[in-house]
Structure 1
Amino acid sequence: MVIKDAVLESEKTRIKEFLASAGLEYEQNIDRTIYIEDEGDIVGTASTAGYIIKCVAVLPDYRGENLAGMLVGEILKRLNDDGIYYYQVFTKPEYRAVFQSFGFTEILDTDKVSVLEGGDGNINASLDKIKKQVYFNLGINLENTGADIACIVLNGDPFTEGHLRLAEYALNKHRYLIVFVLEEEGSYFSFKERYALVYLTLKPYENVLVLPSTKYIVSRATFPGYFLKSVDETTEQYAEYDATVFKKYFMPNLSIKKRYVGSETSDYMKIYNEKLKDVLGDKVEEVERFTEKGNVISAKTVRELIKEGNVDAAAEYIPESTRQLFRALVETHHE
C-alpha cells in the first residue's frame, strides 16, 4: 500500500464516493487530497484546506493497520513543506486518539465531530494575547474583573456608516466594545485596508478596541461558506462550530456579555445568524440594518457602486472620517 496524491478528476470522483460511504462530504474548499489504495481500492484518505485537516476516513476493515496514522503523518509533512506549522483538524471522534498521538489538543468535541489543533500556537495563547491588548488599550484586567464588554465581528468590506451605527448601538448598551475584523483575504479590500478603515473610524471612541479576528472566528477554513458565498451540507455544522467556540472561549475569557450582529439577506449568513442565536441564546442580538434616505446601508451596495464606477455615491455610505482614505483605496484598486 502506498500513499498517492489525488490529482485527476477521476481520482477525486472515487474519493467523493468513498467519503460518501463513510458519511462524509468532499468539501468545496479542499486544496490537497491524499489517499491509500490496496489492490486498486481506496482504503483511506485525508485532505487539507489551508491549515485545516479534514475528510479523514479509513475503511473499517483496515483500522487496525494504523492507516489513519500514516495519512496524518504524511499530511503534516506536506504542510510543513509548504511552510505551515499550525494545524487544525475536523474529524470524527473515532479518529481523535490518532491526532492526539501527534500532539494535537482538543478545541471542541461533540458526538459528531472532534476539533483539535496542533503545531505552533493554540487558542489559549491567542486569548492571552488579546487579554494583554485589552489591558493595554482599555485598562481592564480581565483576570480580576467582570467588565461589561460587547462584541461585533465583521468583515467590513468596506466599513460603512451602517457598521458604525451598529457599533454605537452596542456602546449605548455596554461600557466597552471589542470589534473583531476578519483576517482572511479574498474580499474586495485587503485585510490591512479593511482593518485601517475600521480602526481609524473607531479610534475616537476611547472604549472601543479593534482587533484582528484570529484563526478561531469565521476563517476561510473553519467557515468556508462565508467566503465562498454558498451553502452546502456542511454550512450549518461550521456555523455551529464557530458559534460554539466563541461561546466557550471568547465570551468567558474576554468578559463579553453580548455579541451584536446586523440582519442578513444571503442564505449562508442567515444560517450563521440563526446558529448564533441557537448557541448564544440571549447573549446575541440581531439588529435591523440601518437605512439612509430610505436605502439600506450595505457594504455590498458600496461594492456594486464601485463596480459601476460611481465612487461618489459609494462614498456617501462611508463614515465621513474615512471617506478620503476610502476614495484613495478605491483609486489604488482601479490602477
Structure 2
Amino acid sequence: MALDWSKTAFVFPGQGSQVVGMGRDLAEAFPIAQETFEQANAVLGFSLSDLCFNGSDEALNDTINTQPALYVTSIAALRALKSALPDAQPAFTAGHSLGEFTALTAAGALSFEDGLRLVRERGRLMKEADEKSPGAMAALLGLESDAVREVCARASQQTGGILILANDNCPGQSVISGDDATLELGLELAKAAGAKRAVKLPISIAAHSPLMESASGDFRHALEKAPFQTPITPIIGNVEAAPLRDVESIRRELDQQLTHSVRWTESVQTMIAAGAETFLEFGSKDVLVGLIKRIDRSKTGRALNSADTLRAFIAEQ
C-alpha cells in the first residue's frame, strides 16, 4: 500500500546492527548503492566496502570501523530507495546514537562526505578514549528505566567506578555503559532485580558514558569545523528527544551525545505525537523496528535492510 509520506519517519540504527556481509546485496542490485561504497572508499582511503562485505567480525566490531560501516550502509539503502522513488520525502528523521549522523545526512544538514569523515573521527576518538578508560556496554531486558538507574547507582557506589543508563531503547529494554568491573557487577544486580536478560553487547567501547569524556575536546573541534546546514527535514535528537532546528543545536547535540544517554523511547514518542504513523529503518538489520513496535504497537515499522526488502517496498508504492 502506498505510504503517506507526510506521516512517515526515516530512522537509522547505531552500533550493534553491524554484520559481516552488510550492504553487499544492495551494491549488487542498485548501482547507486555500489557508487556510495566506492565514494566512501575514496574518502577514507581504504576499502570500507571489502570490510563490510567480506571482513571479519573482529574488524567490523572495532568502533573505528563500525561507525563508518553503519553510516555508509544506511546511506546506500536510502539512496537506493530515492533512486526509485525520488519523491520519498519523510516528515521526520531520527537516528539511534551513531545513526543520528546518518539522519542528519538524510535531513540535508550534512553532506555524505563530511558525515563520513565525522563518524570515522568519532570512532577513532572513542576508541582512543576507551584505551584510556576501558569499558563496555550491556543490554538489559525486563527492567524499567528507573530500576536500571537504581542498579547503575548501586553498582557505581559499590565499586567506585562508572555505570550509567546509556540507551533507553523502549519500555523494558535498555543498555548500560561503564567500566568493566562495574558493568559486571551491574549485570549481577540487574539479574537479582528481576531482569529477564542481561548480556554484554558486541561494542568495543563504553559509549554514552563519562568514560568518553576524554574524546570530547577533539570531537568538539571537529564539529566546529564541519559545514553543517539547517535541516530540510525535521530531525529529532537523542539527548533532548526534541527537534534540532539549526546548526548551533546540531553541534551542541552531537557534542553532548558522546557522554549523555540516548533517549530513544522519548524520541519515537515525540515523532508519534507530531503525526508519525510509519517508520522506515535503513540499515543492515531491523533493531529499531522492533523497538518502535514495543514503544507503540499501533504504529507500522518496515526494515529496508536488503535488496529484496527494498524491491518489495518500492513495488508497493
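A short reminder: the numbers here are calculations on the coordinates, not readings from a lab. On a predicted model such as this, the values are computed, not experimentally measured, just so you know. Cβ atoms are built from the backbone, for glycine too; each structure is taken alone.
Values computed for the structure shown
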{"quantity": "Comparison of 1, 2 by distance in nm of label points 7 Å out along Cα→Cβ at positions 183 and 279 - largest value held by", "calculated": "2"}
{"quantity": "Entry that produces -16000 once helix-only ellipticity at 222 nm (-39500 (n - 2.57) for each DSSP H run of 4 or more, over all residues; to 500) is calculated, selected from 1, 2", "calculated": "2"}
{"quantity": "Of the structures 1, 2, the one that 2.6 was derived from, the read-out being distance in nm of label points 7 Å out along Cα→Cβ at positions 143 and 207", "calculated": "1"}
{"quantity": "Identity of the structure behind 4.8 (criterion: distance in nm of label points 7 Å out along Cα→Cβ at positions 63 and 287, calculated), options 1, 2", "calculated": "1"}
{"quantity": "Ranking 1, 2 by distance in nm of label points 7 Å out along Cα→Cβ at positions 7 and 135, the structure that comes out highest", "calculated": "1"}
{"quantity": "Which entry (1, 2) yields the derived value 5, 23, 30, 23, 14, 5, 0 for P(r) over Cα pairs in 10 Å bins from 0, in percent", "calculated": "1"}
{"quantity": "Given 0.7 for distance in nm of label points 7 Å out along Cα→Cβ at positions 103 and 271, calculated: source structure among 1, 2", "calculated": "2"}
{"quantity": "Among 1, 2, structure where distance in nm of label points 7 Å out along Cα→Cβ at positions 167 and 239 as derived comes to 2.6", "calculated": "1"}
{"quantity": "Relative contact order in percent (Cα under 8 Å, 6 or more apart) - highest-scoring structure of 1, 2", "calculated": "2"}
{"quantity": "Origin of the derived value 1.21 (Cα Rg over 2.2 N^0.38 Å, for residues 175-254 alone; candidates 1, 2)", "calculated": "1"}
